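Only the coordinates and a few stated rules stand behind these numbers; no lab work does. Quantities reported herein were computed from a predicted structural model and do not represent experimental measurements. Cβ atoms are built from the backbone, for glycine too; each structure is taken alone.
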Structure 1
């Protein structure tokens, strides 16, 4: 989503996209918490659950009429999601070797 021009997107549509971006990142946090639970790592489970709660709070704090805040937050969340996915694929590659 990086680099997309959101300046002409209707705010209600933009907010829906924003909300979905948070849902995708939140889903990744849930997946990481489950993986940590499967590994028996209670500390990591709590860490990912805290991340999920912080994401929820952050999403709730963004004003649905503040285009700049919506776009800035979406871009940051997309970057975090990309980093997490790359880290996971790297970890899987190392484990397979």
Structure 2
């Protein structure tokens, strides 16, 4: 029984970003499309927010800083992992 539980946890092993990609590639096309559309919606909303608040220049500066700031790179990577995990949960919960 313990061995069965360990095998079920294999989906959680490895790089979460790679697992996210695998899950999206192997999910139903409809479910993958819905999840990718959700990300595009967030991107669009974030872009609109930056424009409305006049923060485009600050965002561009942050993008440039990302190239050479290891602390910022770590924070961005951690956020990407969090989002990937949330996204995997959303995709997998759509499968019964």
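Once FRET efficiency 1/(1 + (r/R0)^6) of positions 22 and 54 (r between Cβ atoms, R0 = 30 Å, to 0.05) is calculated for every structure in 1, 2, which label goes with the largest value? Write down the numbers at each step before the final one.
Details: 1: 1.00; 2: 0.15.
Largest value of FRET efficiency 1/(1 + (r/R0)^6) of positions 22 and 54 (r between Cβ atoms, R0 = 30 Å, to 0.05): 1.
Give the label, chosen from 1, 2, of the structure having the highest value of relative contact order in percent (Cα under 8 Å, 6 or more apart). Don't skip to the end; give the middle numbers.
On the way: 1: 37; 2: 48.
Ranking 1, 2 on relative contact order in percent (Cα under 8 Å, 6 or more apart), first place is 2.
With Kirkwood radius over Cα pairs in Å coming out at 15.7, pick the structure among 1, 2 it was computed from. Display every interim value, and only then the final one.
On the way: 1: 14.6; 2: 15.7.
Source structure: 2.
A value of -28500 was computed for helix-only ellipticity at 222 nm (-39500 (n - 2.57) for each DSSP H run of 4 or more, over all residues; to 500); which of 1, 2 is the source structure? Could the numbers behind the result be given before it?
Numbers: 1: -28500; 2: -26500.
Going through each structure in turn, the value belongs to 1.
Once FRET efficiency 1/(1 + (r/R0)^6) of positions 46 and 70 (r between Cβ atoms, R0 = 25 Å, to 0.05) is calculated for every structure in 1, 2, which label goes with the largest value? Don't skip to the answer; put the middle values down first.
On the way: 1: 0.30; 2: 0.55.
Largest value of FRET efficiency 1/(1 + (r/R0)^6) of positions 46 and 70 (r between Cβ atoms, R0 = 25 Å, to 0.05): 2.
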